[in-house]
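Undergrad: Structures are listed in the sections that come next.
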Structure P
Amino acid sequence: MPARWFVLLLALLVAGCSGGGNQAAPSGPGALATTSSLASLASGVTGAPVPSLVPIGVSPEDYQPAPHDIEVLHAARVLVENGAGLEAWLDATISNAANAQLVRVVCTDGLPVRNGNPHLWMDPEFARVYVAKIRDALVAADPAHAAAYRSNAAAYDAKLVALTARIRRKIATLPADHRTLIVFHNALDYYAARFGLQVVGAIEPTAGAEPNPSHIADLVRQARQYHVRAVFAEHEFSPKLAHALADEAGIRTVSYLYDDSVGTDPKVADYIGMIDYDTDAIVDALR
């Protein structure tokens, strides 16, 4: 798509009406997010779809910006980003966009980032903080539609509260000794801490860096020590290492999760659907 048409689409998406009872702000600022997961949270506030720089199915941790990203950023008014090192490519891209009016919403600012792990949005309670920050930025940038943003954010916050309660009920069905898992990369730590799971290791402890054989051997030992019942791969990455680890450790189940990106299937095309899907996959695999 030519960049000028993408910029036009950006404005139309934010200006358009939406379903589901949300109030769309008909002349709101050009909202943009770095990732599809964050775009989904922002859409809960705008009441209309919000585009993302990183396409669906692509990891933001090793994303290579395209030339049209600069034009899109130049036209945007509000940018929703995660921060905490997730979008290492972003500062240079924004500098090249030369948009002095751009308002940046860094969702992790002020939140307890642990061990440099940026995946706080995977915990719905932190997602609620993200939504509040997005709401405040949009109200400041577009006060004429403040009431719509506040109303949409309140409705979406209620959905996140319900999501947390739903996850707790599902995790509670697992016996205490069935709650250990190995993941592909450290995207699930905040979710696990919130809901009483134990992540005993990650296949890629550093995003984008293929593990060496000694690390895989350590994971096999941990899997046996903690009686891990499932290894979790991710749709954005090759499952070969996850299957190899499972075979070596004698683990029967390899399941797939979404985290850095929502999916194209309607069931996982938004943040809440994504987290519901992941929860069901985790509970089914660990049971």
Structure Q
Amino acid sequence: MPLEEVLEAVPELRNAQSVEPLTGGLTNTNYKVTSSAGCFVVRISGKDTSLLAIDRENEVHNTVAAAETGVGAPFVAALREHDALVLGFLEGEVMDAEKLRRGDRLEAVAHACRRLHGGRRFLHDFDMFEIQPRYLEIVRERGFRLPDRYEDFEPQIRELERAMRVRPEQTVPCNNDLLAENFIDVGGEMRLIDYEYSGNNEPSFELGNVWSESNLSLEQLDELVAHYYGKPLRNKVARARLWGLMSKYGWTLWGSIQAGISDLDFDFWGWAMEKYDRAVAELDGPEFEQLLLDVQRTD
């Protein structure tokens, strides 16, 4: 069994006093291991994760870099032969969307993002405008499900890309998967876990991803942007909103692929459709064209 082999291979995990499954992940299997050396998380990778644009070498490099900033969990070991990653366990309050929607932690979220973004650069870049077409190709080749009208929106998405490329932001090391549960409040300071999709990216993608994943209000997005950039600049708010839209459109296909390959007992298609329905509402909505103009502004 891979877990037993990992426990034996990593000195900090030997003679484990307890091993508890951790819930919440949608790709891998996670365990909390307590030993005489402390508490640790062991992550065993799911199957066929390369189809999901996960590069394990990139993940390990970036996990180490994130730990150096004090934002990520302490790095312990990576065992490629077992597809395993071992990290220090962060004792704190795990966030969820409802907690972030209260609004009292948005400044701490922005601060954590800024700390991560100020660290050394990650190994590879992350660009949803490049990843989404690769996902779409996999879905087509393998005959996975596509939502109604998905491909009808491709011209709008390319228009969106052109507008976003006019005034690109300088890329920084980003997590790129900021669902609320990847934030842990440790003593009043937010820590960030899970660097499977990490890479150098625009900081506004992170803000838009936080807004989208936790379904924050537009007023809360303004606040998040203000905490990060110093004030709610119109072009930055538009940029974060459009990245949030693009992430929903792209992650929809992630859900389709997972529905086709994963052994986990989870409704990936339902998860994908929730993302897609919200993306459609924005693509069909009255503000889309104005956002394309606003993202090209200088203020």
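Computed from the coordinates by the stated procedures, all read-outs in this text should not be read as laboratory data. Bear in mind the structure is a predicted one, so any value in this text is a computation, not a measurement. Cβ atoms are built from the backbone, for glycine too; each structure is taken alone.
Undergrad: P, Q: which one has FRET efficiency 1/(1 + (r/R0)^6) of positions 85 and 237 (r between Cβ atoms, R0 = 25 Å, to 0.05), as calculated, at 0.85?
TA: Value 0.85 for FRET efficiency 1/(1 + (r/R0)^6) of positions 85 and 237 (r between Cβ atoms, R0 = 25 Å, to 0.05) corresponds to P out of P, Q.
Undergrad: Taking mean count of other Cβ atoms within 10 Å over residues 77-84 for each of P, Q, which is largest?
TA: When mean count of other Cβ atoms within 10 Å over residues 77-84 is calculated for P, Q, structure P comes out on top.
Undergrad: The value 2.7 for distance in nm of label points 7 Å out along Cα→Cβ at positions 133 and 165 was derived from one model only; which of P, Q is it?
TA: P
Undergrad: Taking distance in nm of label points 7 Å out along Cα→Cβ at positions 29 and 69 for each of P, Q, which is largest?
TA: Result for distance in nm of label points 7 Å out along Cα→Cβ at positions 29 and 69 over P, Q: largest is Q.
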